[in-house]
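In structure tokens below, several structures.
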Structure 1
Amino acid sequence: MKPYTYLIKHRPSGKVYYGYRSANRVDPVDDLWKYYFTSSPGVQKLIEETGVDSFDTEVRRVFETKEQASDWETRVLSRCKVLKDDRWLNQNVAGYIVPTEESRKKISDYHKDKPKSEEHKQNLSDSQKGSKRPWSKQNLPKDNKGKNNGMYGKSHSEESKKKIGEKNRIHMQGDNNPMKKVEWTEERKEHMRQIRAKRQPWTEEQKKAVAQKLTGLKRPKLYCAHCDRHIAQGWFHRHGDHCSSINTL
């Protein structure tokens, strides 16, 4: 028999469900809500609570192939934005499943404190290579200078700057600082020495250009009550509540 799409509405709650059916052995009108009551867990739960007579059902379209019915279902669900509307009982579109708080917690609990094998790590790495994600390295623009930069001609508001600064300060503070977890072995130290040795020293033109740019500029300073002096804003993260003078008082 021909596959079809259908719409189901739960009258008491106003919830709706749209789907397609291709395994029917009878005509769609003789199949829906007589032999077939959908595979949706949400619909099944409502049937248990209020019974099958609390639904309105309708066969919407009949197709020649399963692929046609599936494609049409995806188009309708995408157009109706069912994943963002609580009125819909559909929990996925074309295989994309909406994660619930319960499912997120189950996944988190399953993986928590569970060590990954080297094979698992390698599989994760391989799965990300050649990624088609728009933010993957190979898909990012190669030239992001000037007008190609997303922030070209724009500037952050003072409020945004304050929020970014606060988040960065918290992120790098105490045990959150990623460098605190680094073990500085002799091999690592030697590696860093080699990196520094390869760096090109500044030319006289570069030094002069930087000096001209900074000449006459007044760097904002903040007052640290613990060491009783004004500190450049860029270094103030080492003062205030984190000032070394606190430990010597």
Structure 2
Amino acid sequence: MRRSLLPAAFTCAAACAWATPTGLNVIPTTDIVPDGSWIGGIENGNPSFTGTPFWRQPQLSFQSQVSLAPWLEAGVDDAETPDQSANSGVFNIKALVMTENGSQPNIALGLWNVAEHQKQGYYFTMSKTLNYDQQQEQRFRAHHRHNRKLMGVRAHLGMMLDGHGISQPFTGTDIQLSDMFVFQADWVHGSGNVATAGVAYILPDSRTVITPAITFSNDTGRFTGLLISLTHQFNL
């Protein structure tokens, strides 16, 4: 989420300058940090292969997200925001306002990019489990190991409005391949934004997740970078 290519926040035209809520590679989803937990993570803020590539100038972003209620999360990241060159604390908050069932999706509303000298952004996002009945059966099995990423096959759709008054639709999907791997892909509309595709690898502790994802520029349609994130879920 920075400059001219990553999460929508890589540009001033994007809504998520940082303070990343739980979601896929780039987009926010309706997912909420599990109750009684917080998630800490680190991500390469400069994923680019061009200009100054990430292996020459790594820019690490430290992220955190905490459960405030079963339907509410908030977080703060230490990251460089689009409108200034220095790192600062960037805040976000997200509320789940409708819960999924067999016919209706999850719906969440969020506020992010809350930082000094920044204009906050807003978003609306929906998520629907396409194999909902199968997932409900699995969750009742005592032996089923359940990481927050293991959610079956889902589709996501939403809209961001950034502090500059620019609206940007986004979409994505995550597909559980096994108890260890989840395919994630998403896309944010607009110049300077990207499409991404990657696989989340869930370590044997079921709490640590490593996610590499490649990025494709909306402007050129070419492969432009590599995102790598590492997160761990802690008990409060």
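The figures follow:
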quantity	calculated
Structures 1, 2, by volume of the Cα convex hull per residue in Å³: label with the highest value	1
At a computed -10500 (helix-only ellipticity at 222 nm (-39500 (n - 2.57) for each DSSP H run of 4 or more, over all residues; to 500)), which of 1, 2	1
Value 1.3, calculated as distance in nm of label points 7 Å out along Cα→Cβ at positions 27 and 211, assigned to which of 1, 2	2
Which of 1, 2 yields 7.9 [mean count of other Cβ atoms within 10 Å over residues 179-186, calculated]	1
Among 1, 2, which structure scores highest (criterion: relative contact order in percent (Cα under 8 Å, 6 or more apart))	2
Entry that produces 1.4 once distance in nm of label points 7 Å out along Cα→Cβ at positions 75 and 115 is calculated, selected from 1, 2	2
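Read-outs throughout are calculated quantities, based only on the coordinates presented, and are distinct from any laboratory measurement. These numbers were taken from a predicted model, which means no experiment stands behind them. Cβ atoms are built from the backbone, for glycine too; each structure is taken alone.
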